[in-house]
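Just so it is clear, none of the values below were taken in a lab; they were calculated from the coordinates. Note that the structure is predicted; figures quoted are calculated from it, not measured. Cβ atoms are built from the backbone, for glycine too; each structure is taken alone.
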Structure P
Amino acid sequence: MNRKQRRAAAGKTGQPSREEDPVDLHSAGIEAFRTGRLDLAAGLITQAIAADGNKPDFHYNLAIVLKAQGKLQEAVASYQRAIALRPDYADAYNNLGNLWKVLGQRRNALASFAAALEHRPGNADTLYNLGILCSEDGDRALAAVHFQRYLEHDPGDSRGVRMLLARLGLAEAPEQTSRAQLQKIYDVRAQFWDGERSYFAPALVVEAFKQQAPDGKPGILDIGCGTGLVGVLVRPLARRLDGVDISRAMLDRAEAKGVYDRLDQGDLVPFMAGQKQGYDTILAAAALIHFGNLQALFQAAAQSLRDKGLFIFTLFSHQDETDFAVATNDRLAQSGCYSHSTGYVERLARESGFSVLQLEKVVHEHDQDGNPVPGLLAVLRRDEQARDMP
């Protein structure tokens with residue numbers, strides 16, 4: 001039995017073969033983790049460590065699996081073993097700092113982050129983590145120092161630091177989430193998005209479409225289509241169904257469902273602007289939440305819709321009169337999300353050639369503690385005069 005055959009046998013039985021060497025066991029554990037088989041991953045890497053406990057990467061990756069399983073104290077111990085074997089292991093110090101933070105041990109978290117920077121000065125991930133920790137502690141000035149240093153090492157802003165600086169009142173909010181952050185977020189989320197049960201945007205959008213759609217089967221564009229949660233629900237109702245998303249990993253999952261006639265990877269505004277009167281309906285479940293200024297997006301949607309076409313979407317909402325702002329919820333802000341006011345949506349709809357058929361407050365999702373997150377559900381109809389708009 002060769003290595004490939006032994007690895008396949010381990011995947012079928014859930015138990016590693018005794019003939020496997022430690023490196024193969026570790027590799028098989030990584031593969032199992034990537035496919036979501038956490039128990040198998042933990043078992044394989046543990047077997048690798050039993051065979052050779054002197055490899056710091058084995059302990060480091062076991063800690064990642066244990067954290068995913070919710071075994072935080074065990075993950076801490078694994079990171080500590082990795083560091084004992086490799087005292088300059090900056091990534092292990094950084095991840096350990098995040099665990100200490102989750103466990104409420106902020107002094108230990110600061111010490112771990114400091115050690116990470118000592119061994120890898122300018123580590124962008126650690127600077128970001130320190131900025132978050134200081135922000136949560138109310139030290140805006142020190143948070144800003146770490147965030148600005150972060151941007152020196154990641155000018156593309158793949159962690160959305162410019163939005164967090166705006167939330168602290170230290171910068172103007174960017175008009176939309178950075179492309180780098182969106183790709184980073186959704187390439188990861190693609191692995192588990194289909195199993196998300198606390199997220200209601202697809203059902204909200206599809207139910208509104210069913211209530212407002214005219215007779216017949218329309219041509220539908222699903223913007224920010226993700227893994228196809230909306231597509232699966234509306235496929236029976238569509239004459240044609242296309243999707244567009246920025247994340248290749250998300251699109252791969254959507255393509256596997258076989259419900260779309262066409263899928264494109266790209267930015268939403270230029271894609272819609274290039275589809276002149278191409279669709280009867282545009283659906284956007286939690287896609288607009290990554291845009292602060294919605295003007296260009298509304299105009300592009302109006303251009304791509306036929307007369308009386310529907311534009312149905314969800315947003316996060318806020319109560320004040322500000323048009324838009326970085327979300328006040330910590331998790332949403334760190335995920336590059338904005339909130340919008342109803343007045344802003346109504347005004348922008350009129351300016352872009354839409355009539356407002358429905359604009360209501362909804363529960364968009366539940367946070368990790370089970371609390372409702374307020375949102376808006378909007379149904380707009382393209383007026384005929386929108387045809388002559390730029």
Structure Q
Amino acid sequence: MYGTLALTHRAVDDLADAAGAECIDDLRRLARPLEGLRILNLSLKGFGTGTAELLASSVPLLTDLGLDCHWQVVRTSEDAAHAHNAMYKALGGAAVMWTQEMTDAWLRTMEMNADLLTEPFDVVIVHDPQPAAIRSFVEGGGGAMWLFHPHLDLSAAQEDVWLQLRSHVVKYEAAIFETKSFRGPDLDLPVYIVPPAIDPNSARNMELPPELIRTILERHGVDPSRPLVCQVSPCDAESDLAGAVDTVCALRDRFPGLQLALILTTRPQDVSGRAAYDEVARCCIDKEDVFVLGMGGEFGSVELNAFQRAADVVMQRGLRRGFGLWVSDALWKERPVVVGEAPGLQQQVIDGETGLVATTPAQYEEAVARLLSDRELAARLGRNGQRHVADHFLITRYLRDYLEVLTDLRRAR
């Protein structure tokens with residue numbers, strides 16, 4: 001089989017404080033008819049992505065609800081890794097040079113993974129776009145229902161890459177997208193909408209004692225007594241890392257001692273990622289109090305949690321692909337946020353109610369300045385943001401949505 005992930009046991013009842021006992025009772029009611037349903041979740045990676053974070057919480061929680069839920073990571077090869085990276089970028093709307101060699105490497109790897117699918121499952125959920133082709137190499141789908149959940153905005157996908165992927169996806173029973181606008185062009189499948197969610201009890205969001213937050217900040221050179229702006233994002237051009245530096249530096253005269261922490265969720269593995277990293281590194285050469293921190297090693301989910309809790313303002317300068325769920329992490333912590341106009345971001349941030357939306361450099365500067373100077377406004381937006389997340393973006397809502405999808409598909413079949 002694939003690489004099976006060992007997951008820590010999770011109890012749904014532990015979410016009652018955040019979601020309410022009535023919500024937990026509702027989940028158990030929905031799960032009862034699905035008890036014993038054998039589900040395989042497949043993903044490209046087991047850690048370091050928003051998808052992996054979501055699966056690390058949802059799979060053990062669904063298991064606690066009585067479903068026979070498994071999560072495995074597909075096997076890949078060195079020659080396929082480049083094709084997988086290029087495919088992801090192209091599906092997200094970037095222009096890439098897609099070659100026949102990439103197609104061959106991708107399909108060889110997916111055929112090899114199909115041969116590893118030897119256990120019977122009632123449902124197979126493919127959580128990344130690249131492994132979707134596995135279905136084409138499994139005769140009759142192995143008797144399982146197949147669901148395609150790419151966790152990516154496919155609406156502006158590069159046409160030649162999308163057409164190749166779509167030829168495999170059309171063999172699925174249904175697809176799941178975070179929002180209607182993320183749907184791939186001309187995809188003739190039943191589509192369910194399941195927005196992503198955060199786990200309030202995960203290391204990324206659990207409560208932390210003030211002394212631990214202070215210790216973590218000081219360990220990374222940040223002064224807890226001075227104002228801090230924080231951005232969490234991938235290391236790519238769309239995240240506008242240099243723009244974040246410019247925003248904070250432009251406000252230094254008005255807010256002396258202002259610090260910026262850029263937390264990179266991905267490493268600069270390809271040409272565009274390295275270019276984005278090099279650009280922000282050049283911006284920081286002669287600027288004090290700008291901290292560029294990469295996830296991994298000594299900087300993990302607890303450290304990210306501490307930085308968000310310590311931030312006076314959380315910013316998300318740009319995002320082209322996906323949802324950027326770090327914003328909901330910040331809102332859950334009652335942090336005031338400033339975000340761009342990406343569809344996934346604006347579902348989380350309602351301008352003037354749960355945060356502020358900006359489009360130009362001047363608007364970002366003014367929005368951050370407002371939140372730094374008007375603490376009453378910052379606190380109000382933070383409180384509203386936490387309520388918005390509690391209503392729409394907690395893991396309990398995600399579990400309910402998935403239980404309803406599985407119930408509907410099982411009934412239809």
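Which one of P, Q has relative contact order in percent (Cα under 8 Å, 6 or more apart), as calculated from the coordinates, equal to 14? Working through the options, I get structure Q. Ranked by distance in nm of label points 7 Å out along Cα→Cβ at positions 65 and 105, structures P, Q are topped by Q, which has the highest value.
In this comparison of P, Q, the computed figure 14.4 for mean count of other Cβ atoms within 10 Å over residues 249-256 is attributed to Q. When FRET efficiency 1/(1 + (r/R0)^6) of positions 201 and 225 (r between Cβ atoms, R0 = 35 Å, to 0.05) is computed across structures P, Q, the figure 1.00 traces back to P. Among candidates P, Q, the computation of FRET efficiency 1/(1 + (r/R0)^6) of positions 97 and 241 (r between Cβ atoms, R0 = 41 Å, to 0.05) that gave 0.95 used structure Q.
For which of P, Q does helix-only ellipticity at 222 nm (-39500 (n - 2.57) for each DSSP H run of 4 or more, over all residues; to 500), calculated from the coordinates, equal -15000?
Working through the options, I get structure P.
Taking mean count of other Cβ atoms within 10 Å over residues 49-56 from the coordinates of each of P, Q, which one would give 20.9? Structure Q accounts for this read-out. Match the computed value 25, 49, 24, 2 of P(r) over Cα pairs in 20 Å bins from 0, in percent to one of the structures P, Q, and report its label. So the calculation was done on P. Tell me which structure, out of P, Q, gives -0.44, -0.59, -0.97, -1.18 once log10 I(q)/I(0) by the Debye sum over Cα atoms at q = 0.13, 0.15, 0.19, 0.21 Å⁻¹, for residues 233-328 alone is calculated. Checking each candidate, the match is Q.
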